[in-house]
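Visitor: Each structure below is given as structure tokens.
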Structure 1
Amino acid sequence: MNLFTYGSLMIPSVFLMITGKDLMPEKAYLQDYARYCLKNVTYPAIIHSTGQSTEGILYREIDDISIERLDAFEGKLYSRVPVFVFKTDGTSLSAMTYVLRHFFYDRLTDHSWSLTEFKEKHLEDFLENFEGFTRKDDI
């Protein structure tokens, strides 16, 4: 399975912490989705938004155990949904991504999320506070 990421999972070291896999990231974008900050947290969410696009990272051929870990990491706020993403050369691929569930739209802000700001202000704390998964039973 391919996975399009648009938040903290765009950072290969974070992806490695969650999945235990060191996969090659590929730049990609998702059409008709917009990325926003959520209230009182440092990570973003995407929602369907016609005419908008979201830049991110595509990871390919994710195994089932990694998907289980990613599902646990993303939690109840998000649904994993099928999408088509575009690589920088214009080719499209099917993938999955995590979209904010409608029930949680009240947590959205009107501010777009910045990977650069996350890295500068929040990544160190995120990495220190994430305990990770050591066994399949941990998810």
Structure 2
Amino acid sequence: MSSDLPDYYFRVRENGAAVFRVDSENRQRRIEMDQIAVVNIRNGEIKPQGDRVLSDDDMARIQAWMEERKQVLAQREMDDIHRALDHLNLTTQWVQSKATEDQLDVVTDSLLMAMHDLRNALVRKKADRLN
């Protein structure tokens, strides 16, 4: 089993992860996870845990994970945007075919404001790109 375990485990947090070194080569043959650092994806900060000094291998592994994580998050962000487009289309279909007057009364103003805000932001960004 120990050959299947990674050397490091990253417990994902909102802005990064807690980094653990995994050890199963002990007398009790238990899996031990020793927290060695906390990382922040947004600012790239790597904070060793306590008074620990991270090795070059630790740093390389952490930085590689951070780069991979940034790519995953960027892909998810674009996937979320494509889902939002689908939801807008589904919402339009719902408004035209299924929505009752009472349901429309509940959501119309909020939808109009959100779409107006989105339209303004998109128009500004497009104008900036054209200049």
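Throughout, read-outs are computed from the coordinates displayed, never taken from laboratory work. All of these numbers come straight from a predicted model, not from anything done at the bench. Cβ atoms are built from the backbone, for glycine too; each structure is taken alone.
Visitor: State the single structure among 1, 2 that was used to calculate helix-only ellipticity at 222 nm (-39500 (n - 2.57) for each DSSP H run of 4 or more, over all residues; to 500), giving -6500.
Guide: Among 1, 2, the structure yielding -6500 for helix-only ellipticity at 222 nm (-39500 (n - 2.57) for each DSSP H run of 4 or more, over all residues; to 500) is 1.
Visitor: For structures 1, 2, which has the highest computed value of Cα Rg over 2.2 N^0.38 Å?
Guide: 2
Visitor: For mean count of other Cβ atoms within 10 Å over residues 53-60, which of 1, 2 scores largest?
Guide: 1
Visitor: Additional query: For FRET efficiency 1/(1 + (r/R0)^6) of positions 45 and 109 (r between Cβ atoms, R0 = 35 Å, to 0.05), which of 1, 2 scores largest?
Guide: 1
Visitor: Work out which structure the value 11 belongs to, where relative contact order in percent (Cα under 8 Å, 6 or more apart) was derived from one of 1, 2.
Guide: Going through each structure in turn, the value belongs to 2.
Visitor: Which structure, out of 1, 2, was distance in nm of label points 7 Å out along Cα→Cβ at positions 13 and 61 calculated from, if the result is 2.7?
Guide: Going label by label, the one that fits is 1.
Visitor: Next question, about the same structure. When you work out mean count of other Cβ atoms within 10 Å over residues 5-12 for each of the structures 1, 2, which one comes out largest?
Guide: 1
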